[in-house]
Structure I
Amino acid sequence: MSRRAIIVTGADLAPEALQLLQDFEVVYAGKTPQEEDLVALCKRHDPVAIIVRYGKVGATVMDAAPSLRVISKHGSGTDTIDKEAAKARGIEVRAAVGANAAAVAEQALALLLACAKSVVHLNQRMHAGHWDKATHKSLELHGRTIGLVGLGAIGQRFARMCDAMGMKVIGFDPFAKNLPDSIRVVDLETIWRESDAISLHCPLTDDNRGMLGAATLRKCKRGVIVVNTARGGLVDEAALLEALRSGQVASAGLDSFAVEPMAAGHPFQGEPHLVLSPHIGGVTSDAYVNMGVGAAKNVLAVLGQGVAAAHA
């Protein structure tokens, strides 16, 4: 009897995760799987599980896999999975919550510091032979207010980093509980009004898509810093670009974008007050293992293999 199949929408999985899935046939969809590729693989292998690394999994893919019982995200964000379609078909959707929290929080801090200290600009100037000590002034973050939208595993870890630097931490998350005293919980209007820097750590939903747009940015302090290591759809990119050029936003550090990968000629490219990274906040050697193991454990938990679901 052939082994049950698990499709991975990527080209690899950590050896530690594969060890957990040794009783299954693991099928890789490649680095850039398209819907038609996934449909073909599902029809060929009829998987009991899909581990989602790249690409989207919607109703068409699900319908091509009649034995599918669980869709497990290799990470924490499930916006690339059609959860309503999965629910309608009795398919569970799981995420490896917290598996990449340290990695993403560190990336958020790196982007915040790069913006506040003009790291990229000064590096370029130095390599070009300039010495700007007499003319440049960076922003000191100590005593400044950081506003966090989303206080899950990543947001709380980033909050601890900011608190350690002496920043005042305010945050909004209607679902977070038992938060530390170092975070002052406020509403979104207070986030926009009081923050010297804003960092997004929430999932993307239909309700918050484009939440950081023209109207919101006008409510912010002039010269605010924006950091986004969550999902690109949270930000209205045209509005952010206009705010950067007007000085309403002093600088922004972005690790996620509305359309990925970013195409050549994107308006963000070459913008002097933008620090960009290619959605690699959660891509570290440690997080790679943690996310793979978390995704594998979630698959096994749903399939009743006796392994507890992965948690942060």
Structure II
Amino acid sequence: MTRAADLPEVSLRLLEIFAAMMRCTTTVETAEFLGISQPAVSAGLRQLENQLGFSLFERTGRRLTPTGEANDLFEEIRPLFGILRSFSTRARDIRSGRVGRLRVMATPPLGYSLGPRALQAFHVARPEVTISYDVRRLENVLDAIQTGQADIGLVLNAERLETVNSEIIQRSQMVVLMPEDDPLAEGAFVTAEELTGRQIVGIDQASQLGRLVAKGFAQGGGQYRPGIEVRYCQTASALVADGMGVTVTDPYSAEPYLDRGLVSRPFMPTLEVSASMLTRKGVPHSGLLLSFMEELRRQLNRSR
């Protein structure tokens, strides 16, 4: 059995010089190809021959002609450089965010509006990227980011988040979604008092946005008594589209229904909400994640 100590210690750099020399005809040409000096090429070939214990090239004038042994060795290592080229290409693609796996989680308002638009554009440009996408409640998104189960979270919130990195990408305000022939649609905005006594589809007050709406009615002097209460703003918007009243919702959830006989007007008093990107604290952003974050900003700029 051949012992490891009996094998020549050949470095990858020496093999690279050898392979380049097999493709070129002179040490000068090889040096130009590798971007090193001609003496470095000559020294590398001599070192490789010393380690192997036999000659690889015969000098013919100014050219070096490969020996039979050199040709045999070159055929052995040819696949290696194909692997190295693939490795370099893969590393470049990873660095530029063109391959890999991206895990995205969002709350419903952004999960059914901004998220799909950004993912569609992102996936067209990077078809080799594997994407995991899920729409959950805020507490589920926060937990996934904190534990590393998701790379990025897209949330609509009105409260400060301390346990994750949070970047606000757009500020907006809650709106009243109603039929376009509703008398309140004639105004530039709708107040809490004007909604008192109306059939309101409300948001579950156990949620952040539900608490925000209830607070707005209290501040505006209106009575908040929803006849129907749902968990998500999207559900409330869908019920309004089916003629079940009006709702105070976020503009992202209202948007898909604005071409279906409904209109939206700002709710007064102003209830501000922020679209934010969440990432895990203490974890550097990958090239893939940075590319997706840029696509999110691009989509928001287009919609303004």
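Since every read-out is calculated from the coordinates, none of them should be taken as a lab result. Note that this is a predicted model, so its numbers are computed, not measured.
For the structures shown (I, II), mean projected area of the Cα convex hull in nm², for residues 33-216 alone is largest in II. Among candidates I, II, the computation of Rg and Dmax of the Cα atoms in Å, for residues 65-128 alone that gave 21.5, 70 used structure II.
Identify the structure, out of I, II, from whose coordinates P(r) over Cα pairs in 10 Å bins from 0, in percent, for residues 41-80 alone was calculated to give 28, 57, 15, 0. Label of the originating structure: II.
Hey, helix-only ellipticity at 222 nm (-39500 (n - 2.57) for each DSSP H run of 4 or more, over all residues; to 500) derived from one of I, II reads -10000; which structure? This figure was derived from I.
Among candidates I, II, the computation of volume of the Cα convex hull per residue in Å³, for residues 17-136 alone that gave 157 used structure I. Given a value of 1.02 for Rg/Rh (Cα atoms, Kirkwood Rh), for residues 121-272 alone, calculated from one of I, II, which structure does it belong to? Considering all the candidates, the number was obtained from II. Each of I, II could give volume of the Cα convex hull per residue in Å³, but the derived value 196 comes from II.
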